[in-house]
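Input: structures, listed below.
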Structure I
Amino acid sequence: MNITIFGGAQPKTGDAAYAEAYELGKLLAQAGHTVLTGGYIGTMEAVSRGASEAGGHVVGVTCDDIEAWRAVKPNAWVKEERRFPTLNERLAELVRNCDAAIALPGGPGTLTEVALAWNLMIVDSMPRKPLILVGAGWRSVFERFFQEFHTYMPVNQRDLLHFAPHVQAAVELLKDSNTTVTKVHKVSQRNP
């Protein structure tokens, strides 16, 4: 599967968040998945490095807007670059052209990616796919969000988000969802 990873640009080599992202990239590559990241620094670099060093394919989705804003270039572990002029086009590529998405901790950009993917699935603008949020922070944020704004979100919309305490659990959730998707696909092929 093509797995998009969302996460912050701040983690550096030696940080726990960098090590966690590296491990996620490694686990996904070992499971035979292609990883898609924003292609630059922090979480994106760590996931790319982990996947590449485990023999996986790494797609970096980059854009002119980011490089005009911050002096960065694609990280050394990107094997295939998909470049776009704008941040909106970059986001669309990351969100729409994957089979599943996993969000590590991050800031406003990561929250934007999660919210965009979630909302596009809610309004059936893209097929439903696993959207897995890693870490206690995401669970805490969304539990509060659901509590405060529950009348705006029916349970079936909340159920589109999956929470994992750590990257190993996220990869297990991905395996479970892949099995379910495969079974549903096979049944629909038999019953057109």
Structure II
Amino acid sequence: MGCWKMMLPFGDGTLLDACLSNALVSCERVILVAGTRGEELIDRYSVNPRISTVINPAAETGLFSSIQCGLHAVERPYVFIAHGDMPCLTADIFSALWKARGDSAILPTFEGRNGHPVLLPRSMAQQMANAPPQDSARQWLMRAAHQFLPVHNANILLDIDTPEQYRHLLDELAGGVRPVP
């Protein structure tokens, strides 16, 4: 993106602020995994006792290592995995997954496409945390016990990876439309 995506302006804060705020509506605690510039995130979010920041020393190896780093810090019976560039995940999305919780991973889908957040029981989170590093999160989840949960909210697919996606999101919000991909 050419800039620090997580700190792009969004609403009254940043993309990451929105993601954390959305998660905190439904979750007792959020584990924020940081790679480069992690100290800045710690400084910014350490004032909130419900946000724990962990530094991924292997962040350059990719997203799966960050997910694994966060999963090592899980203490609760269940954990949501959500990305910091998905600022439109709503409480109803988290709630639908929570109601479906059980012994397997719950993966939300919209019109047949997988999205986020993913809900894991702690036992699976521990297994995923210790999976071989050559895996990806998606590969691991598809091999593990899982179930798909259709949700009626396209925002489970909306992550901000390009400047065009970011501009589209801002345009949608300025027009009063709830974002969809």
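Since every read-out is calculated from the coordinates, none of them should be taken as a lab result. Just so you know, these numbers come straight off a predicted model, no measurement behind them. Cβ atoms are built from the backbone, for glycine too; each structure is taken alone.
A few comments on the model shown:
- Computed -16000 for helix-only ellipticity at 222 nm (-39500 (n - 2.57) for each DSSP H run of 4 or more, over all residues; to 500) - originating structure among I, II: I
- Structure (I, II) behind the derived value 3.6 of distance in nm of label points 7 Å out along Cα→Cβ at positions 6 and 150: II
- Structure responsible for 13.2, with mean count of other Cβ atoms within 10 Å over residues 46-53 calculated and labels I, II on offer: II
- Computed 3.5 for distance in nm of label points 7 Å out along Cα→Cβ at positions 54 and 86 - originating structure among I, II: I
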